[in-house]
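We did not get these values from a lab; they are worked out from the coordinates using the rules stated. In this text the structure is predicted, and so the values were computed from the model without any measurement. Cβ atoms are built from the backbone, for glycine too; each structure is taken alone.
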Structure I
Amino acid sequence: MELKVVVVGAGAVGQVVGTHLVRTGDLDSLRIADLDLGRVKRYAKWLSNDKVSAHKLDASKESAVTKLVRGMDVLVNALEPTFNLPLMRAAIRTGTNYQDLAFGPPYETLTKQLKQDSKWKKAELTALTATGNSPGITNILASKGADELETVQGIEIRVFSKLNSSELISTWSPATMIQDMREEPVVYEDGQFKRVPPFSGEEVYAFPEPVGSQTMSYHAHEEPHTLPRFIGKGIKYVRFKYGVNPLMKDFLRIGLLGKKPIRVGDVKVAPVDVVMACYPKPLGIEALPGKIESGVVKGSVGCDVIEVLGKKEGKDVRHRYFVRWPNIIDINKDMPHATHTSYMAGTGAVILTEALARGKIPTKGVVAPESLEREVRESFLAELSQKHIAVEEATDTVRA
């Protein structure tokens, strides 16, 4: 079966997905679309593959999306989550499977996506949400730990990454990053979804070297929303923490992430709009290699840690998974458009894209990765190691 895939969004992550796809041996057609046609054409030229076509697309126009995806196997949404719902509508209208990498912010989008579950099941189609690195790889490892336990007490996820650079360089969508930093994170405790203050729950956590000990805090993210819904087994808590960004923490404290307009001279402006306008955009294939060659970017580190605590044979057992990110220097030799962050997200996503396009995901409806069949998840983890993403596991008995 040859793959027919549409990737909507030709940013850092969309390009990682596209590059992986053109390197498969069974690609039939890859349509890459973005509002910035020039960027798509430059990327398609770099791919140099006659199975790739470049398209200008306003993803808010459902009729245009519908026309683009008709006859394809999978629509991959590599845009910000605000486009999830219109792209899902276009996909199901054309009988196309759908996939996105995140559903927040705003995280209420998940509820709206899940309400369409019966419609997707009736159409015998799959809509996968939250399929990158975190969420994505983290979800699948959380479900792997849950598989090994009779009951699950709780899940804790910690993610840290750092770019070693002499300049401030963004490795992710500034809009998504800033909105996550200013939003009240959700944690799941005692059967309830609760909001906590941004940057609360601060702790120092010892990651494996070379990451080492890092300051972490609660962070708005997808996993506390989906894992309690899909894992089951009596789960009592799900918590997500991310490395503290001191700059964003200070911006939030002094009001620079506020949405309410303030008067500056003769104009009124929302402080967060100024921050977003000034914050550097992610570097692409035209600039990133040069930053590495000149020594501005010296390398990167990153690690996900997933801890699953529960009961097995009457004992408290903890499964821990350590996901080691490849260094940006090594990644860039093979994908000069990829950062360590976009590589992790795009690689996690594309493994599921290929499985979906090849008909290897039997699950129908609207689902997150942790609810996929066990054999699908095991195959996913096996493929990670072939794409330079190492996963290590440790299991111990915890004293009550």
Structure II
Amino acid sequence: MTAGFTEEGLAAFDAALSRHVTSGEVPGFVALVARDGQVHVTHAGHKALGDSKRIERDAIFRIASLSKPIVGAAAMLLIEDGAMALTDPVEQWLPELANRRVLRTLESELGDTVPAERPITVADVLSFRFGFGSIMTPGSYPIAAAEGEIGLNTLGPPWPPTTLTPDEWIAGLGSLPLLDQPGTRWRYNTGATVTGILIERVTGVPLAQVLAKRVFEPLGMNDTGFFVPAGKRHRFTSLYQPGPAGLKLLDTPEGWYSAPPALPDAAAWLVSTIGDLEAFTAMLAADGGGLLSAESVRQMLKDRTSDRDKAENAIFFGDHSGWGLMMSVPASGTSSSGPGAAPEDGTPRGYGWDGGSGTMWRTDPATGLTGILLTQRMMTSPEPLAVTRDFWTAARAACA
């Protein structure tokens, strides 16, 4: 039976995070820890550098790759409906991905291919094993150049946003060969964008509307979406990129997110608040919480990566994580022995993910601890930010 937090521990938690505002590492943050029914939220700093108004609990952030699990939940609802199944070939909705060709090697020219050994399935897409995605080894490859020319935006940051519509984007992907045979290798990111377009094709409804009706409205996630309406922009944070000269302004509330995007990218384009994410994470922690079935949650949290996947993507997985459906999950065979147990990087052995805009969430079922951190300082690698490390150290220390 878990307990919550100590008052002294929570005070130290608040102070540990606030130091990163004082030092200038982050302009501001909103953070949450929850355990055994006790929820604690703290915030400090400003929505933008030079802004005299303090950041509040209801501040809106670009959550980047925290979009992935949210859209994954919508996909699972369609599976529960019987509209699609994990074993279904996606080509019945995405004919652009039928009759795939696969590069003979990563270094091959685009015409040097072999036939795909089988169709791409829904499970391949949601588990990021459909044959296309991030290239983690150094070098210049013809496929990367071709992807860049089309403007798919799958191999780098999601901003600035692509000008392609969903139909144009999937047609562009369909014009390229796969990097790997379907189901054989994990590659980050692209599967999430495909998932969003798949949801649109299965339902015949824009992704934003599907998410609003099936996920946001039932959970009360009133501030989550693909853009920020004018009436809410006073709560929207600015985005910064770190560099040698300090934090550089990348986007303002009147910038990229001031209108609906051409491509509502399921991989990285949602905005949200700490309260909305609290509702989403609590739903998963409650085995679906009346939104998803317990079986859907189990499927999402099942590690689907191989030992080779983990070895090739150690920068993502470390020694304790794998990948389920649209999110990071504990690696098969790992466990946590208590609030103080954590891998070297400090991140708990739980499920969730990180966003390149400086956002993070994990839930550790073994300890009952959930943590969410929202900042507007862009990450420059999958390595945790200093504020993230201090977040988890202080959160574990605060556990009663």
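Quick check on the output: 61, 45, 41 is Cα extents along the principal axes in Å, derived from one of I, II. Which one produced it? Intermediate results must be reported in sequence, preceding the final value.
Values: I: 60, 58, 40; II: 61, 45, 41.
Working through the options, I get structure II.
I have 19.7, 69 for Rg and Dmax of the Cα atoms in Å, for residues 114-345 alone, calculated from one of the structures I, II. Which structure is it?
Answer for the origin of the read-out: I.
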| message | By the measure relative contact order in percent (Cα under 8 Å, 6 or more apart), tell me the structure among I, II with the highest figure. | response | II
| query | Given a computed value of -0.52, -0.97 for log10 I(q)/I(0) by the Debye sum over Cα atoms at q = 0.14, 0.23 Å⁻¹, for residues 170-217 alone, which structure among I, II does it belong to? | reply | I
| said: Quick check: 5.0 is what I get for distance in nm of label points 7 Å out along Cα→Cβ at positions 10 and 178, calculated from one of I, II. Which structure matches? | reply: II
